[in-house]
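As structure tokens, here come the structures.
Throughout, read-outs are computed from the coordinates displayed, never taken from laboratory work. The model shown is predicted, which means the values in this text are computed figures rather than measured ones.
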Structure P
Amino acid sequence: MTLVAALIGLLIMMAMLMMWVVEFQVEAARERRLSEAVAREAAARCHENAPLEAVNACLKKLAVPFNR
């Protein structure tokens, strides 16, 4: 009986851990989408510059190395 109770407790702990992992991943994805949207908006503002050199200079200033 003690073994069954321990297994049920372990199952509950694993379920709670999985819920936390899913929440964490959803929040990280939400933050990533927000930062990508900000980057796209900044790049779009760069393309409003008329000369190609100005666009390239603006995009170069925005270039940030991503850790992937």
Structure Q
Amino acid sequence: MVDLVAKRTLWVKIADACGVPGGKAVMLFGDDGEQLPNVVAVEYSIKSVGQIPTITVTFMVDGNKVRFE
């Protein structure tokens, strides 16, 4: 379970994408070294030169591994 209330360190890794020759994937990991659960989409964008990149993550809220409290 990802605890969104507690302070956590998130790590971002850019890796080769499975099934997409030459493609890249953005992977997110918690401070425990485990990949974040229920990630269904990750969007990495830079809107203009010199801007800090942003990452938008979409989670599947299944009520078990990811839930609202």
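Given a value of -0.51, -0.67, -0.90, -1.03 for log10 I(q)/I(0) by the Debye sum over Cα atoms at q = 0.11, 0.15, 0.21, 0.25 Å⁻¹, calculated from one of P, Q, which structure does it belong to? The read-out was computed on structure P. Identify the structure, out of P, Q, from whose coordinates helix-only ellipticity at 222 nm (-39500 (n - 2.57) for each DSSP H run of 4 or more, over all residues; to 500) was calculated to give -29500. Structure P accounts for this read-out.
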